Structure P
């Protein structure tokens, strides 16, 4: 097991990465205020890991409530959120009860938001079971639900007390979801860690083959990158926005096709190619860089072109992006491979051209 620490002033929390961690109650117990917890998971993950986690805690004397949600991005909404509150109230949970998110990004996001809201704030722990959640959404304290007009538009910053990333859970991950998670892994190399990008280019086949040492390395290096950015800018007032490379375009794809139609990582891959194409049009990166990025996404089995929503529809959906300020669209673009920047200076005509070009072969 390798442990990283996210240090936020006088607050901090560990990220444990390793194999066979879910059944180790001693890793969770120090972060429970009282011996009472509610595990939130979904109908896919529950048969795989809920019993193991719940039994480990119950053997340690913890009173455990179990909340099983339907599986899918389309359920990250008010109705599902309210179903969590229903159980918390029925089981007489208190502000000192700890919520434990067992699942992927949807479970982590909605559980964290429930923890931020219930009785004005309760502790929660992330136990991510997908690659995307382990390398990205479980770290950093962003919690949210979706709105029909925009992804993650209703939420709060609420940091977990612990992130427990058991890489054994990746053995049961569907191939499509494993590949989708790689989009967020590749992102770190593109925005700030060129040596990591080079490592990914050399080790992608090992990751796709689910070699445990390669997966652990990718998770640890991704979490280290994200934690460094979060420590520098917890509330996304500056540098943290760089983590959203491809997300303005990608969220438009997810909303436009309907939540669940494209996996988050698939939309981010296509959105990153739009951002890279725009970076190329502005002269920030060259044609070889664009080919390099596309080659890596293709090797990962990820889409490099977006769906045909129409340029106007993309622009309409992108106006609901959280980086819009004063009505101006701010985008994360690549100054070079390995370094990104946020800009509002991209001409609208060039944005439209990038969208059109990267949808032409969808």
Structure Q
């Protein structure tokens, strides 16, 4: 896998809804050119104050250069605000700025902004075009690609949402230079996930480049983003609505979402919770699915080198079960877990016994 930060393009192949993912260190400078086929005369940028202070001005200027009337909707920062109240505020602002079905929603921010703005685009006037401009590593490699949009409910994460594919995803790697260390490390958890579930050679590449990734080496980072997006784009193209293979992308997430909800949204970052969840899922895979203990150790060691949590918080077993039973993968009252029979290959099991769960959550 060659290192390099040159501009790259991937496509999420969904027939007449196919859309590009542009990756490079000059993407924001080229936003008018890259979005020309999708722009009307009006763009609405949804972002938060933290991101706006850094990246709103250049994005807005490039859109204005291409004849766009630009309105901005600011939402509060943080997972705790990914809820009905914030969504209602966005709806009000869209009406106030006379957004039309042809107006283009542009989500400028991390996963919270992308999820909430994407859901708003899906339901405003029964659907308006949306473009994702992710500014966190986690959003760049995961949540901006694939069209899953949602808000949280106090009883469960991402319980209310819709599939709404973007018109394009614009990934500018420069924006990661301003990302706080904790947020950056959180995004690396999703990168590790792709190697664990889909590509053992990529997992080995991550092990070899862990120090470079931790240091934000541009070449290693560009490669990790590109491979992660390539894997996800392929999965989404084969299973857009998560009826089969796409469920594998939730490796570690059943436990991770329980951690986020149980601790209170925002106490654990999503990637931190997923990292701890992947360790629990790997230990469960070893117990019930034959994953070698050596591979469990590799997963734990890689996450530790990337300074990510390798153990969940203490939580009563009954509380774990209550939260996991609200997981979106539950079917016929059975919790379905994404497990690894071997590193680089995943499948789903709905027959995991309570004794095995108690053992790995003890």
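If Cα extents along the principal axes in Å comes out at 61, 43, 37 when worked out from the coordinates, which of P, Q was used?
Matching structure: Q.
If distance in nm of label points 7 Å out along Cα→Cβ at positions 34 and 242 is calculated from each of P, Q, which structure is the one that comes out at 4.3?
Value 4.3 for distance in nm of label points 7 Å out along Cα→Cβ at positions 34 and 242 corresponds to P out of P, Q.
A value of 0.9 was computed for distance in nm of label points 7 Å out along Cα→Cβ at positions 138 and 226; which of P, Q is the source structure?
Computed on structure P.
Mean count of other Cβ atoms within 10 Å over residues 42-49 was computed and gave 22.4; which structure, P, Q, did it come from?
Structure of origin is Q.
When distance in nm of label points 7 Å out along Cα→Cβ at positions 258 and 282 is computed for each of P, Q, which one produces 1.9?
This value belongs to structure Q.
Thinking only about mean count of other Cβ atoms within 10 Å over residues 186-193, which of P, Q has the largest value?
Q
A value of 3.9 was computed for distance in nm of label points 7 Å out along Cα→Cβ at positions 10 and 82; which of P, Q is the source structure?
P
Given a value of 22.1 for mean count of other Cβ atoms within 10 Å over residues 146-153, calculated from one of P, Q, which structure does it belong to?
Matching structure: Q.
Where a number appears in this text, it was derived from the coordinates with a stated rule and is not lab data. Because the structure is a prediction, the values reported are computed rather than measured. Cβ atoms are built from the backbone, for glycine too; each structure is taken alone.
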